[in-house]
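Below are structures written as structure tokens.
Taken together, the values in this text are just the output of simple stated rules run on the coordinates, not laboratory data. All values derive from a computational prediction rather than experimental measurement. Cβ atoms are built from the backbone, for glycine too; each structure is taken alone.
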Structure P
Amino acid sequence: MVAQVLNGGINMSEKILPPWASQIPEGAFISYEQTYKVGEYFDRFHKENFSGMDYYFYDPTEHGFAKDKKYPVLIFMHGFSNALVGEVCINYAGAEFYSKDEYQKSLGGAYILVPLANEHKDKEGNCVGSWDDSYLPKIHDLICNFEKTFADGRTSKRVVFGNSSGATMCFKLASAYPDFFNILVPIGGNQIPGDEIFDIYEKNKIRIFYAIGIHDEFVSFEEVIKPRLERISKIKGSRVFTPEWVYNGDGGIASINFGMEMGQHCLVNPMHCNLMFDNGKPMEATLPQGITGWLHDALN
């Protein structure tokens, strides 16, 4: 699912009122587009293909980090249809800013990998070829090949981020290869595994940062999400983040309308911005260093 509004995406002057507008707190305002620039760091990424799958990657050793050290690999699974937009998918998947000097420094350096589903439009204009179970071994093999070919074995822990349908893939990858992945960051996903899978995660010491907005337009929080949160919270070193409202950097509640309202579904946007407002104030008081602060602790 497309997470951002680019210039010209919709007529911002129309400012379509979202269906949840009457529920926002008194004094709050609605923000209709992100406050950051898309594509500013695309030139830090390379594009390659492995076994028919395109992917983008970032190498920290090309940006001042020592070549004789090991670094974690951050794998970003994009949402539905995002592979159709080319390199903009780097941003939509939430990966672009992790190449920023600030983020890299906070993590001590990290490789970034953005696999692309082989999505395309059929004759009716529908998106086909999106993530499904057939991609699981392909993604695993892609990661292994990347680590051998481009990282030369200089990798440590593996972190899988996933946005929307990518969040489902995030869980599925760890379920298929529980001894391969170390940390999961699923965002806005509605297919949460059962207890037996979480038992396997615990056995393999997998940590989870699960994030979803309470007013997500595509997921019933009360029926689907809330009953599973306690089990996630019990996994050692894991964290649940379920904000009442999803915000943009300007402090407004996010509204993104592409014929359907999905601002609250796009929690990947503030997560991409390290859960920080433009004025430097954290969006979550218990995460004063944002998601990169949590990741630093989880990796170490």
Structure Q
Amino acid sequence: MLPAFVVACCISVALAVCLWMTWPRRAKDAPPDAWTPETETFWKPFLADETPVVLAYQNRLFINFLAAGVTVRDYRTNEMSEFPQSKTLTDLQKLTGSSQLVENRNFVDFGSINSVFLLMRTVGRRQNRMFLKRSQDLDWTDIFNNNVIFIGQAAVQPRLSQILEGGDFVEMVGGIVNVHPKPGEQPFYPVENPGQNHGDKYALFSRFPGPQAGHYIVTLGAAHSELPWAITEYVTNPRSMHELMEHLKQPSGQIPEAFQLVLRVTEESQVPVRIRYVTHHLVAAPEYREKPAGSKK
């Protein structure tokens, strides 16, 4: 029989080996299929240690009608200043007799949560300087000094909406407008079953250079709750990344500085079950006219 201390040592070594084999490691040490050359090329600008990444998520506007004790949302209303233009909300105010309205941004879409999880599981394993921010808290200094990944409808974020003005695609609740259709493309990509939790929808991914050289802004559209999840799955999954890079890669082996990507998403019970490439456009880089106060450079 082996001495007790020998048995203890053997158990300790075995546990150490198990921990070493199972402990989460940076993606560069992970199996080859977890981080491919295509993934590296696509996300490379966001991996530089000297440039942090701000991961911002949209927190949609809900309004608390105090007298009625209810909290509601009109998907067409994203700021309190837009309240008077919503017949639904103004009619509800009259019906409930609520004179006090309280802005409420305590809710985050489940698609945004899944998107954050997937991004942290992939990009976050190669970039240790990632920070979460609500869309309402994202300011010009954040955009100037960092790389930015925005999960949500960038059009409702004033600072990002200006950047998207140079794009060829516009995300709407009813679908995606193709401002400059190429031969064979649709001028509009509609939602198949409006108001339903199944069928085909279209998702928009945009990438633009940031105000500093080497910085980038990425937006993952969210006209519908599940779309950020679908987009992030597509741009982090090794199989779909291989397909995407076949479309994006230029002769230099790199991808364009600024582009927009349309994806077709088939869902069942609000779960993306199939995600396919539709088209992409190279777009003009935005013009940045001024630096924010307190900028680092």
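Computing FRET efficiency 1/(1 + (r/R0)^6) of positions 90 and 170 (r between Cβ atoms, R0 = 25 Å, to 0.05) gives 0.90 for which of P, Q? Going through each structure in turn, the value belongs to P. Which structure, out of P, Q, was helix-only ellipticity at 222 nm (-39500 (n - 2.57) for each DSSP H run of 4 or more, over all residues; to 500) calculated from, if the result is -8500? Computed on structure Q. Give the label, chosen from P, Q, of the structure having the highest value of FRET efficiency 1/(1 + (r/R0)^6) of positions 146 and 266 (r between Cβ atoms, R0 = 25 Å, to 0.05). Structure P gives the largest value of FRET efficiency 1/(1 + (r/R0)^6) of positions 146 and 266 (r between Cβ atoms, R0 = 25 Å, to 0.05) among P, Q.
For mean count of other Cβ atoms within 10 Å over residues 50-57, the calculated result is 16.6, so let me know which of P, Q that is. The read-out was computed on structure P.
With respect to mean count of other Cβ atoms within 10 Å over residues 154-161, the largest value across structures P, Q is given by P.
Computing semi-axes √(5λ) of the Cα gyration tensor in Å across structures P, Q gives 37, 27, 21 for structure Q.
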